[in-house]
Every structure is written in C-alpha cells, then in structure tokens.
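Next up, some structures in structure tokens.
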Structure 1
Amino acid sequence: MEAKVAVIGRCKQAICLILLVCISGGMCVAQEVVAAHSAYEPPAAKAAISLISSTKDAPPDLLTTGEKTDWEETGIYAEAVEMAHRMERASRWVKVLDFGATPEGRVMIAIIVSKDGAFTPQAASKTNKALIMIQSGIHSAEIEGKDTSLMLIRDMVVTKRFARWLDRANFLIIPVFNVDGHEHRAPYHRINQNGPKSAGLRVNAQRLNLQGDYIKADTPEVRAWLRLFNSWMPDFLIDNHVSDGADFQYDLEWAMPRNQDLAEPTGAWLRERFLPEFDRRMTADGHKQMSYGSLRPASDGSLEVFDPLYPPGYAWAYAPVQNRPGMLAEIHSLKTGKTRAWANYDLMRDSIETILIDPEALRRAVREADREMAARAGDPSAPPVYLDGKVSDKSRPFVYRGLKTELFKSEITGAMVSKYLPEAVDLETRIRDQIDTTAEARMPLGYLIPAAWKELADKLTLQAIEMERTAQPIEQEFETYRFSNVKFLAPANDGVGRGKVDFDASLVRERIEIPAGSFWVPMKQRRARLIMEMLEPQSPESLVRWGFCNAIFGRGLGGGEYVVEPMARQMMLDSPALRKQFENRLAADPEFAGNPRERLMWWYQRSKYNDEDTGRYPVVRIWQKTW
C-alpha cells in the first residue's frame, strides 16, 4: 500500500497541521497532528483595548504592517525608517539619528523624542528630565517591539494620546537593533514562535549574537550602541524580546537585576517604587505576568521557580552595572502576534507611566548610586563590589500560572510525549529570586594597564571610561593576580564568537615595572563598577575571562619532558609542601590526574625556569598613587 502526505491547512491559533493521507486506490482521509501548543490566550487579549485604540486613532500613512495585517506580518526595515522620518517631518519633537552601520552597510537609526528639542546628550541633560531608552529587534525575529515602539512615538507626537509624557521625560528609541538579521527574512526562523509569517534571524550577518556582546564588544552594532548609550546615559532601559520555552498562561515575563547586582539606592527605587506599581498596572490591564524564571525540580523533588542570573554582557544587565535599571521584556512566543503586540505595548506604556509618577526619584537614585559607587575608590573599609553570584536557596511562596498537560505515545520518538492543553492550572509553589554572592572585590584607587596591553585600554575607551597615560616608568610592589588551573573553553553554541577562559585567581603582591605610556584608570568616576566588571578577573564578563590576555598563560614546558621530569622529581624531594599541594590536586581533579603533560607543567610553572610573567595578570591594582 502506498501513502502520500500533503499539508493542506494550518490552524492559526495552535499551529497544528492537517495532513491529507492518500491511500493508493482508495479515499483520502484528513488526519490532525497533535497541536504544537495550547493556544491559551488571556481573556483580556481579545479586546486588547490599548493596542486597538492606538491603531484606531492613527493616520493611515502611519500604520505599521503589523497593524494592517492583524499582526500576522511584519514590515521590512525600510518601513520603520520611513515611519520614523515621517514622524520627524510631522513633529518638531522628533529627531532621527543615524548612530552606526551594520556589517552589511545598513544605517542604524535611533529616534529621539523631546518636547524641548533636546536632540543632543548635552541638551537632554539640561532639561533635567528622565531619559528612557527602548530597544527592539536585537533578535530580529522577536519583532513586535519594533511596531509597538513606533506606535508609542506616534501616540506621543501625532495623536498626542501620551503627549503629557514629554513634560517629564525624553526618549531614545531604537526600533530595530539587529538590522542585517532583520532583513534576512524567512518563514522558518523561529519554530517555537507563533508568527509572523516571515521574520529575520536571531544573529547578525556575521552569525554573531549581539546579546551577550555589551562588554567584549566584538560586533560593530554593539560598538555603535555603546557610543550611543554612553553619550546619552539614559536613566532606564527596556530591551524588547519574545520568549522561548514552556507553554503557560502568562502573556509576558520580565527580568530586572534588583538584588546585589544593582547598586543602592537604585535597587531600592526599583524594588519599592517601580515594581509594585508596574505589577498593579499590568494586572489591571488584564495581563498575566511573572518574572523571567523557569519551573524546575528542587533538591527535594518539588517544583520551584528559579529566576536565572545573567551577566552584564546582556543589555538589560549591562545598564545595572552603570547603576541604571534595565528591563528585559519577554513576550510569550506562543501567543498570537496580536497578543504579543498588546503585551509589549502595555509593558512599555505601564513602565513609562510608573516612572513618570515621580521621575525625579529615579534620577536622584541613579545619580546617588553613581556617587556612592565612585566614593568607594581606594577605601579598604568600604563594602566590596558585587561581581558574580548564584541563585539563592532562599525562596518565598509563589503561585505559578501553568497549563494542564497530558501524555501521548509518539510515533516519532517511540516514547510518551507531553502536550499542553488550554486549561489553566495554578500551582502553589515557591520562587527563588534572590542571589548569593560568589565573587566580590574591594575597589582600589585605580588600575594600571601596561602600554603593551593597549587592547584592554581600547575596550575601556569604547565604554567612555576616563584614563590617563603615564609619563615615566613606575617600578614598585603592586597588587595583582596570579592564575592557576587554567582551562580554555570552547565557544558556546549561541553566537558568542569566542571561547572563554576558566581559572583560579589568587591576589598577590609583587615587584613589577610598569613602562612609561601605560594607562592609569582612576576609579573615582561614575563608571567605577563597570571598570571592575571588565578588569577584575572573577567577573564573568572580565576581559581576561573573554580571552583578551591568553598570551600570559604560556603553555610551553621550556624543554622536553626528559629534561623537566627529573627536575620535577628533585623539586618533589626538596619540598614536602609542594609535594602535598601536588597530591591534593591529583586527588581533587581527575582530569588533571589523567593528563601527563599538565602534571609536568604544574611542576615547571613552580620552577625557577618558568617565565616570571607567565600566569601573572598584566593589570595591577593601585591603592596609593605614588607618581
């Protein structure tokens, strides 16, 4: 018997396929494949009052493709650029800024909205208004933020629904960040997303993920963004995305560093003023939302929600190391395009409304955080600076808004597979959304970067960090780090483009000569915490961890094993303490114990023949400036 299968339909809501199974010599029978997701929608999503009202009031020539197609399609980048320029021509409150170019030569635009015509960083600063930055399309298939941010600009300057916002705030908006990725469109770039019909890529034209690049700055797009951000210094950042992962009731999730990973008093403003009111407004608008966590088994077998930690190479986590709140908006990928647009529109609208209850409170908080962080420079009694952490075992009660699931036997896998049903299930559980600090450091007065390591200084320059060049050589005892147990890690499969380095770092004091023309990086500046994230090795985003200092880890033995091995045996006899360290390492690290070369290298690196600079961090910490 011969069978032929053809796709004859697609269910818009559930992304289910209807297959026509044609049996030779007989009739064709329609067979429904198990739905890809539940198609659960929040009750208020059907009306989507705020979204539809914005569209209804708009002039026809300022409607996006999303609005004109009931959010089944999204326009090309040229549409967003043209709409931006139309609003610029229509309103003296709008300025379109070209702030960079992509690897494929496309111009990147940002839109400044200011009732005062404050179209430069200096002019915006003089208005004493909050500056709110919004970016969309860093993963360019996750694209509803493009249209909805343009709608918000339209609501401010054309229909004037939100013109009052401009009495208390200025705006810096990037409608599409990953422009090259946006223009590489296809229907099949997001298997786990419910539309649009054709959308762009997650990565840029170099196949690099812009998310995660905000410290190492390998891509031209992020380098342009850093110049923009550090010129304007917004008070609040929203980074628009669409989620991956489980099916559930929520139409959106958000993430905001708000523990040790955000300096006080900005953290207090966020926890006490912003989040409670934002939650109240979103709930009143009919949204089901939660912080960006995942339901996982706890150690006792129960299910708990874990809020993951993200390093400051991610945009919304980068703003906090500059003492500004950063919000990740993750709209649920399996909701309809219209629901996603409604959720994204309201998330931005309610965030702005919450900030503008008292925008000066936000401005005071971030500026006080700037001052307090810089004041720690060179004070050994000041609190250490947070560098890294892990999800704490501490938890609190939480109701997880999930969906009912059931199992079916899969002909593909031969095993039972779960599927989600459009039936709400509220699970009484707990959430872990606090941090245990795993790495911190006291803030020195400054750092010296030797002239030969100019690449490190260049990375700091991209971040607008203040530096000076030294006029003469400096030789004295300095504080720095020695590295051991070094491991080179392969690049992760997410477009980061480079592998990281893992190591143990020990603080030491050694006599070192720093040549003239080296770089003095004083810490009494508002980017003090950012500097530490880049230069302190324990930071997950440190430049040494990103491989910018790999030459210091020299791997050569300096001689054949027939030469080094007898020397090592003699060292073992002469130093019982070294022998004990070696035996402890063998017992603790099976990988090391099974690697003859690494075992020999361990002894060579502790011998008199090892280059004294090998394994020593070239950057030194300064507690007292003597030159």
Structure 2
Amino acid sequence: MFSVDKDLNMAETLLNEGKDFEAIPLLNRLVENPKLSISEEILASNLLIRLGDSEKAFKIAEEAYHKAKGSKDYLNSMNALLNMANSSIIIGDLGKSSKLLETSEEIYKLLSIGPEAKLEIDAYTAYIKGFLSFYQGHEKDSLKYFQKSLELRENIGNKRDIAESLLGLSNFYRLVEVDLDKAFYYIEQCLKIANQIKYQRLLAKANVYLGHIYHVKGELEKSLSHNKSALAYFEKTNDLSSYLGTMNNMAGVYRAQGNLDEAVELLTKCIDFSEPLKNNWMKVGYHVTMVEVLLIKGDINKAKEHLERVKQLRDIEKTPYINRDYKYTEALILKKSPRIQHRAKAENLFRSLIEDKDVVFDIKIEGLIQLCDLLIDELKITGEKEILEEIQPLINQLLNLTEKSHSYWYYAETYVLQAELALLTLDIKNARQLLTKAQNIAESYGFDPLVRKISSEHDDLLQKLDLWENLKESESSLSDRLKLSNIDDQINIMIQKRRNGPSEIKEEDPIMILLISEGGTPTFSNLFADTFMVEDDLISGFLSAFNTFSGELFSEGLDRASFGEFTLIMKPISRFLACYIFKGQSFFAQKRLEHFIERLEMNQDLMNKFNEYQIANQMIKLEDLPNLNSLITQIFLNE
C-alpha cells in the first residue's frame, strides 16, 4: 500500500543510512504522485538533489513553488526557488539559475521567520551562489560565497551541509586557485564528515575530485582508482551527468598514460550515452576530446566524422561556445593535412582563437601549443631562422596565459619548451636556467613525474654540454641543432598531455658531501670511499674550482653543474653551503641533499657544533660527531 508520508520518510532514512540505491525507487514513485503537499515536494526535491537527479529535483521543486506562490507561502516559495536554482546549475542552465536567485531575493524581503530559519536560508543561498559564480568565472565571488556558506553552516551544525560547503571550497582550490594542498585538505575534511554520516554521493564526488588532483600531479594510477570508485556509484544511481563526467576524466587519464584505445572506448560511451541529454555544449566537449585522441592515433577519417557531428550541434544551437569549439576542432584536423593551404588555414584559425578576447584560457593555451607545433614543422622543412623569432612571442604568451589561468603543469612544460628553443639559438646557459625554473615550478606543485622528467632532461643536457659547445663554436646549421634537441618530443608531450615521467630513474653513486662556510672554507667533508673509487686530488680540485661553481649555480639561477665526470649540487643552510658531489642522475641526489639539510636544521646541537668549528676555522672530523656519522650513513648510503 502506497503511503506518501511513510515512503518519503523511508527514503530520507535510507539516504541517511547510506542506502542510496534502495531510496531511488521510492523517490521515483513519489515524484509522480499528485497528492504530495508543498513541504513534502520540497523534501522530495532535497532528497533528489542529494542523489544527483537534478531534472526530477527541479521538476518537483517547480511544482512546489507554483503552489506556494499561489497561497503566498513565502518560506516554501523561497525553499523551492533555491532548490530550482541549485538544480539548474547542475543541469547546466546558468542563466535560469541566476534569474531564480534574483526572484528568491525578492521573496526573501517578504519572509517573516526566526533567526535560525533565516540562517539556514542565508547559508544555502551562499552555497548556490558559490557554485554559480564558479561556473560563471567570477572567481573572487565564488570563494567569498563558499567561505560564507561554510561559516554559517558550521554555526548551524548540520554536518551534511558542512560537508557540501567543504567540497565546494575544495573545488575552488582545485580548479581556480590550483592550490592542490588546500584542495586536498578540504576534501579530507569533507570525507571525514561524509563517512560519518554515510553521505554516499558526496563520497563519490570527493573521489572524482581526488582523481583529478592525482591526474594533475601525474599520479595516474591513483587517479584511475578514485575515478573508478566514483563511477560505480554514479552508474547505480543513474546520475548520468556525473557518470559521463567521471568517464571523461578517466579518458583523460588514459590519454595521459598513452592508452589511447581505452580513452577512445570511454569517450565513445560518453558520446552515445549523452545523446538524450539537452546539454549540447557538453556533447560537443566529448566530440572535441575524441577528435584530439583520434588525431594522436592517426585516425584522421574517424576524426572528421566527429567534426561533422560538432558542426551539426553548432547548427542546432548557435552559441559562441560551440562555434569556438568547432573552429578549434576544424583547425586540428586541417593541421594534419599535408597540403600547404590547409595548414595555412589551420594557422589562421588558431591565431583567431588566440586573439579572441572572449575565448576561454583552455582553448587559447591549446591553440598556442598547436601553433608552435606548426611553426616547428615549418622550421624543420625550411631551416629559416626567422621562424625562431616567430615562436618566441608565442611561448611568452603561453607562459603568461598558463600562469594567469593557474595551468601550472602547462606552465612548467612551457619553460621546458622555451629551454629547447634556447638551445636552438645556442643560448646554452639560458636553456639550463629555464630547466631549473621549470623543475622548481613542478616541485612546488607536487608534480613528481614531471619533476623526474625535467631533472632527467637537465642531466642529459649536462652530459651533452661538450656537443652543444662544439656546435656553438663551429657555427653549426639549424638542422644539426634540431637533431640534437628534444623540441619535437617536448611539443608532442604538451599536445598529447602526457604526464608520465621517465620509466626509470637510477640511484646516484655518492662521492662526497661537504659543508662550506662563507668565503669558501670547508668546515666539514666526507668522502664515500667505500662506495666508489675516487682520485686523491678530487677534494683539492673541487675546492680550487669552488668559486666558479658557486657563482654558476647561485648567481645564474642554476641548480647543478658538471665537474668532470661528476655532478655537483649545492643548497644553502644557515651560514653554510651544503655541497653534494655524485656520479649519475640528479633526481634522488637532490632529494637526499634536501633531506640531509632538513635533518640538520632540526638538530640544533649539530648546527651549534658547525658554528663553533667555523668560528675556530677548524675542520670537523666525523669521529667527533657520531650522530652526524649516523645521519650521513642513513641518508646517503641506506635510503
């Protein structure tokens, strides 16, 4: 026997117990029931929003609003309008959401309610405005509203609402500010509460956000794991929009891994399943991504089929956004043509997208990368040095845009591209400085695979310094420089959005660790004679060249230097320089030196000893400081 009260209460109880899949049939039946009261319709709408069924949530909230409006029930009118506004954002109709919020502001003036009820409405309104501002691109407003919603909801004490605001803040820091540490912090806080109250859909969304963070960082297997966890939930709840979004994220991870067949398979599902949806912009997005992946695979004919579908959707819904995506996709396909006139048209299309002030950052960034690729191809064919002068302003634009849009993975990779361009002009020192800057950026944002890649490339450049110097002295041809450079690989990495580091980074062979005081006087040195045979005059040779290396490293913005067959890295600590000489790759060597410095700085007794010996102009003997011996053995030999 069907009972509105019983089934509605049961649905709410099931959701509160984390039994979302059992609540769905009850709510689906309630939506079609004409006997629901206004307050029951609003509650049903709330529960549907919690399940992610935005269209049904909007429909039932709209029915409640018309009833409440007719009876001048301002409180329920307000609640219904806010649910409609919230649902409209998820559906993708930002204009409707904005108008509904404007109407709610008029109703708000007519409310005659207590402070607690008003506080809940203020908190919910701020939360909705946070997401609306986010999607409208009003970054400062978005943060302000999310922070306000969290503050108000913490005062109210509703854990479910608090968790939602925490996730909203994490979304801001994840996509707008791109402060991944802050985004991760807010997700962790959200997960703690969501687990306590068994808020299943919020747990799924948090997993999607974590998947994105790990994707950006380059931890692709972790990204896939979190996305797959969320996908299972969205599939069972029939939350099609979230389901498709998660599959699209996974396709991006597969693309970054180079698993293009898996990416195509998921994008095909996105395209097929999105056909019934009204959101044409979302559909176009899936086709555009499919074109990008198919072109990497070399399947131009199939890519053209998807371009035709984008054209059809553009003709159905003539919006600037879809027209922009069509131009971008057409340019991608024209660029693959061997015909000069097609490639020239592609170049013009990319330039028009870059120069259009209304085009979003993402498309401008992609257009600049593709344009650089076109010019590099032309450079290889013609050997005309003037083309280098055309590429440099594009890279400058790319650096400006990637920094401004917080696209820090692209930002670091663009510095690597600029380093490769510097090598083509034989500005070797500048190339090394740019690689150092790129690695510092990657490290500051926790992009570990990218740090490994850049460190490996810098090591490779150090090994080839003599070759590059010979090219410089012999006034070599541009063709010879192109063969030695990695500019082709670098531009392809950026086009394909590959985030893998090198397959293997080898441990270095430690040679010597020193602490040198101001003025270049050694206060401590330790030679790892047990691990590597070293010539007797290594230390004296190093010390005689110290001033050269220290100047090169610090005044010129470098983080390493070659010393014969050895590599040297140095980092400041208090009034000293910690110097590490090794043989091999730099990645783990830098980590070890950083760890050594951290441990020294934590040990005030050791630092005091270093200062005492430095003042007395004496060298520390390792046997005098057993704890230092233990520290060195642990970090440089055992880790």
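Every number in this text was worked out from the coordinates using simple rules, so none of it is lab data. Owing to the predicted nature of the structure, the values given are computational and were not obtained by experimental measurement. Cβ atoms are built from the backbone, for glycine too; each structure is taken alone.
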Task: Origin of the value -24000, where helix-only ellipticity at 222 nm (-39500 (n - 2.57) for each DSSP H run of 4 or more, over all residues; to 500) was derived from one of 1, 2 - done: 2
Task: Answer label among 1, 2 for the case where distance in nm of label points 7 Å out along Cα→Cβ at positions 329 and 409, calculated from the coordinates, equals 2.2 - done: 2
- [ ] Match the computed value 45 of percent of Cα pairs over 39 Å apart to one of the structures 1, 2, and report its label.
- [x] 2
Open item on the list: Comparing 1, 2, where is relative contact order in percent (Cα under 8 Å, 6 or more apart) highest?
Closed with: 1
